[in-house]
Every structure is written in C-alpha cells, then in structure tokens.
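Take a look at the structures below.
Bear in mind that the values in this text are calculations on the coordinates, not laboratory data. Quantities reported herein were computed from a predicted structural model and do not represent experimental measurements. Cβ atoms are built from the backbone, for glycine too; each structure is taken alone.
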Structure 1
Amino acid sequence: MTAKEVADLDEKLDQFLDDVTASLGRSERHRWAKVYLQGLLMEGGRKSIEPLAGRVEGADVQSLRQFVGQSPWAVDQIQQKLAEKMADLLAEPEVWMIDETSFPKAGNASVGVARQYCGALGKIANCQVAVSLHWGTCEASCPLAWRLYLPPILVGNPGEAGRGQDS
C-alpha cells in the first residue's frame, strides 16, 4: 500500500487496534503498535525496523525497537483478540489448515535459526520456521495462532543456539 492508502485507512486502523491492543497497557505502546502496523502495510522491501521506520512519517527507530524487542506484552492475548475478530467476520470454517512458512537466513543470530528443511528454498539450509493454524472458507483465510518453531537442539541446549541440525 502507498502512504496515502494507509493514511486513508487511519480511522479504520484505529478502530481495529483499539480492541486488539487493549492488553498492551501504556498509551505509547498503542501508538507504536499503530506505527509498526502502518509500516508493515506500506510498500517497500524489507520489513525490519530501520527500513520500516523510514517509510512511516514520525517513526523513530529507537522507539520502534523498544516496542518490538523490549516492551512486555502478551502475544497470546493479541492472538486471541485477532482470532475473535476473524471469527466474527468469517462464516463457519470450511477448512482448518496447519501451515509452515520458512524464512531463509544468512547467519545464525536470529532466534530459532538452524540448518533444517527450508520450504522457501526447497532444500536444507539455515532458516527460521513458523507454524500457523488457519481458519478458511472459499472466500478468505486467516491465521488464528502461530509460533516460531524451535528445533530440539536449540530448545534442549542453549549453548548450541544457532548451530542447528544437519539432517
């Protein structure tokens, strides 16, 4: 979306976020949640903090990093609110889907990175994998729950974080 298209959605975005972000607590967390979502919706390649902040007027890299990486908020409560909103919008589910999405990584500094099957590349490589549960109809599909998959080697032995598996 262009900056203008995102701006045109400002009132609807506020209505959406009021309910979904109620559990965030402090008002500045609500503000940065909106800025972060605006950045994700906007055109542009990378969706990491610095490029995202460069696309949203008034965004601050340090504040966005604080919001994403250090603000204490319960992901489960946000997921629950999103699931409730989608259940209200969609008809009865015709299908439940469990999906995995892989994110190739050049290094091993990100959480959950390991040598494992990477569907995006079609081979074993360094990547992260997210697993999600979707509710679908013939008109739409929506993720209701998701988690980053942590390979057993990373879960059982923190000293091995980032090394991964060879199988």
Structure 2
Amino acid sequence: MKKLPPQDQHCLDAAEGWLGLGDHLSANEELDQITPELMAHPRVLAVRLEIYWKTKNWEAVVHIASTLATLEPKNAHAWIGRSFALHELKQTQEAYDLLLPAKDKFSKNATIPYNLACYCAQLNRLNEAEKWLKKAMAINKHYVKSIAVDDPDLKPLWDSMSGTMWKRE
C-alpha cells in the first residue's frame, strides 16, 4: 500500500484520534482536508467507513466497504461491513450472497459464519442458520454464545429450536 504524504498522514492520524474519542464529525472534517486524489486510499476509506458506520449511513457503508473489499480483498472488515449494511437496508439475501465467498477466505473469523447464520434465520432458512451458527461456535464458542443468545436476528432460529442447546445456564 502506498504511503500517504506527511500532511495527509497527519490528517488521517487526527481523524483516527477523533474517532477514538467518539467524535465522528471532527474525524470527518480531518478527512476532508486530505488531498482529493488520495481520498480513495485504503486507509482513508477505512476511517471513512468507521465514520459512516457510527452514523448508521448504511448506503455509504455499502459503497465504501465494497470499494475496500475490491482494493483489499484480504480485509475481512470490508466484507463483513458491506453485508451487515446491506442487511440493515433490508437486502438480506444480497448480504448473504456477498458474504458467502468470504467464509473460505477468512476461515478463522467467527463473525462471518455468525452473520451468515443471522441472515439465514431472517430468510427463514433455519436448518442452514443452525449449521452456520455451529460453524461460528467451532471457531469461538464463548464469543458466539455471548452474543447469540440475545440477538434478535436469530429469534426465528431460537423459536424453532425452543432454545434447547442455546439456553443460558
């Protein structure tokens, strides 16, 4: 990845700092000072993605995450973010379709099979949802159990299973 010139790097660092402080507006202002030709730099896009994520601007998240997934196909966050945003936009089938190829690219990332389980549950493909959830648990059981039990996206799955193997102790 090409290095940013010092002034642009300074703006990017400042934007990341503002994000760390929870101030997405100041972060956005810092990014707006970056040389226009460098706005498509993957690191700039990644920070912009975080800004739009925090503001729940899902259309922008889809656009930027798609660009990042193309520029950096090994960036799991881009793949996950794009599909999550599509799901938020009620385009769950497309979210599933675009995340599915990532399962092999990022085989140790529990979020991918977990999100696939959520999308399948919302699409009423409950057997498939259960299989994806089990795959996610095989990667990181503690994490998955801690978030799955209260995830409204999985409610159709829980209802169909009566919560048998997933109930809290």
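Computing helix-only ellipticity at 222 nm (-39500 (n - 2.57) for each DSSP H run of 4 or more, over all residues; to 500) across structures 1, 2 gives -21500 for structure 2.
When distance in nm of label points 7 Å out along Cα→Cβ at positions 33 and 65 is computed for each of 1, 2, which one produces 3.0? Mind showing how you got there, number by number?
Working: 1: 2.4; 2: 3.0.
Only one of 1, 2 returns 3.0 for distance in nm of label points 7 Å out along Cα→Cβ at positions 33 and 65, namely 2.
Looking across 1, 2, the calculation of Kirkwood radius over Cα pairs in Å that yields 17.2 traces back to 2. Hey, relative contact order in percent (Cα under 8 Å, 6 or more apart) derived from one of 1, 2 reads 17; which structure? It traces back to 1. For distance in nm of label points 7 Å out along Cα→Cβ at positions 9 and 121, the highest value in the series 1, 2 is held by structure 2.
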